[in-house]
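Have a look at these structures, which come just after this line.
Nothing in this text is a laboratory measurement; each read-out follows from the coordinates by a stated rule. These numbers come from a predicted model, not from an experiment. Cβ atoms are built from the backbone, for glycine too; each structure is taken alone.
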Structure P
Amino acid sequence: MRSSSMYVCPVCGFPGLDEPAYDSHGCASFGICPCCGTEFGYDDSSRAHAELRAEWIRGGMPWWSRSREPPVAWDPAEQLRSLERP
C-alpha cells in the first residue's frame, strides 16, 4: 500500500517525491526526482546537493521528466525558496 505522504527533493525542493531521498539510516533510495533529475545515491554520491542545485539553476531550472508532467502552475523559483524556509 502506498502512503499519501510526499517527500521533498533536497536538491531542487520539489515536494512530490514518493519516498525520501535517504532513509533514517542514511541509505539512498536510488529514486530519481522528476523535477531536477537527480538520482539519489548516484548523482549525489560525489557531488553536494548545493552543487547539483546550482547546476540545475544554471541550466534554466527545466522540468526533467518526460513521462510525468509538472504540477499545474509549477514555479521552480518558488519551489527553491521553500528549501530556504524553516
Structure Q
Amino acid sequence: MSIAVNIAEGQGRGTDLDFASFVDRARGSLFELDNWLLVAARRGYITAAEEAAYSPRILEINAMLFKLRTTLRGRGGRRTN
C-alpha cells in the first residue's frame, strides 16, 4: 500500500521534481517490503522459496520506479498536473 500511496501522492504534487521525491519514497517502501519478506522467512512465517519468489518482481518494480524517477528528474521542474 505504501508504494502505491506514495506514487499517488507524488503525482498530485505540483512539479515533476516533487513527484520524483515521492517516487524515491516509494522505492524506500519497496526496500522495506523486501526486508520484511526476509524477516518473515527467517522467522518461519513464509518459506525461503516463497520469499525468493518475490525477488524478481521486486527487482522489476524497482527498475520501473528508478526509470520513472530518472524521467521526472530529467524533465526538471515542469508541472505534473
Structure R
Amino acid sequence: MVSADVGAMVRNAENIYEERLRSLLEPSHRDEFVAIEPVSGDYYLGRTLSDAMGAAHDAHPDRLSHAMRVGHDATLHFGVHLR
C-alpha cells in the first residue's frame, strides 16, 4: 500500500511532467528516463532508470523523486512476446 505522502509526491511529479516537461522533453528525449523531484521541480534525465534516479538522489539525497519514461504511459514494461 502506498502512503498518502508518497501518493501526493507522485501526483505532484506527474503534474510537473504534464504541465512543464512533456512538451519540452518528448521531441528530443523520447525513450529516456526522467526523475522529477517535486518539491523543487528539478528533473534529471538518463538513458537508464538508474542513471536518472541516481542523478536525482545525488542532487537531493533527502527527498523522494518519481521516475517516468519520456513519451510512454508506463515507466517499465514487463511481459513476454508471443509469436
- With helix-only ellipticity at 222 nm (-39500 (n - 2.57) for each DSSP H run of 4 or more, over all residues; to 500) computed for every candidate in P, Q, R, -11500 is reproduced by structure R
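So Rg/Rh (Cα atoms, Kirkwood Rh), computed for just one structure, reads 1.11; which one of P, Q, R is that?
Details: P: 0.94; Q: 1.11; R: 1.00.
Traced to structure Q.
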- Task: Compute distance in nm of label points 7 Å out along Cα→Cβ at positions 30 and 62 for each of P, Q, R and report the one that scores greatest.
- Result: R
